[in-house]
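The structures considered in this document are given below.
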Structure 1
Amino acid sequence: MSVVIRNWKRGAARIQGVHWQDNFFDHRIRSQAEAQEKWLYIRRNPVVKKLCAREDDWPYWWAVDAEAP
């Protein structure tokens, strides 16, 4: 799995100019509550980084249901 992810990230960096964070941390989600916590954290990131004022203002949002997962 690590080889697949490394190759995918390398391709994305080369083709799309993506800059990946060093020392990323993988974490297995073990419960619905933990999934919800991670979902809300990710959903909030553009607001925290001041890329938009509200989560719903983020133009690249792909989810239909803002309360997912």
Structure 2
Amino acid sequence: MTTAKMEQIDVLRVELAILRQQHRDLDHAIEALHAQNSPDMLTIKRLKKQKLTIKDQMAALEDRITPDITA
């Protein structure tokens, strides 16, 4: 593996770490909204959709970092 390829993978890992943190932050925000007496369900729905989008982005990055060996 070349140095440029290793650096690219390192960048992808940093991006993945950022996405994981954002995913956790959204999870905490959703939990906090649910804990309110009258939670704003529209906001919760939007946050859950955003969380799913981030999950898809994380899966795509994980695929780029760890390619399928059997392919």
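What follows draws every value from the coordinates through simple rules; no lab data is involved. Since the model is a prediction, treat every value here as computed from it, not as a measurement. Cβ atoms are built from the backbone, for glycine too; each structure is taken alone.
A compact table of results
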read-out	value
Which of 1, 2 yields -15500 [helix-only ellipticity at 222 nm (-39500 (n - 2.57) for each DSSP H run of 4 or more, over all residues; to 500), calculated]	1
Comparison of 1, 2 by distance in nm of label points 7 Å out along Cα→Cβ at positions 8 and 32 - largest value held by	2
Relative contact order in percent (Cα under 8 Å, 6 or more apart) - highest-scoring structure of 1, 2	2
Test item: Cα extents along the principal axes in Å calculated as 55, 23, 13, pick one of 1, 2	2
For distance in nm of label points 7 Å out along Cα→Cβ at positions 40 and 56 computed as 2.4, the structure of 1, 2 it came from	2
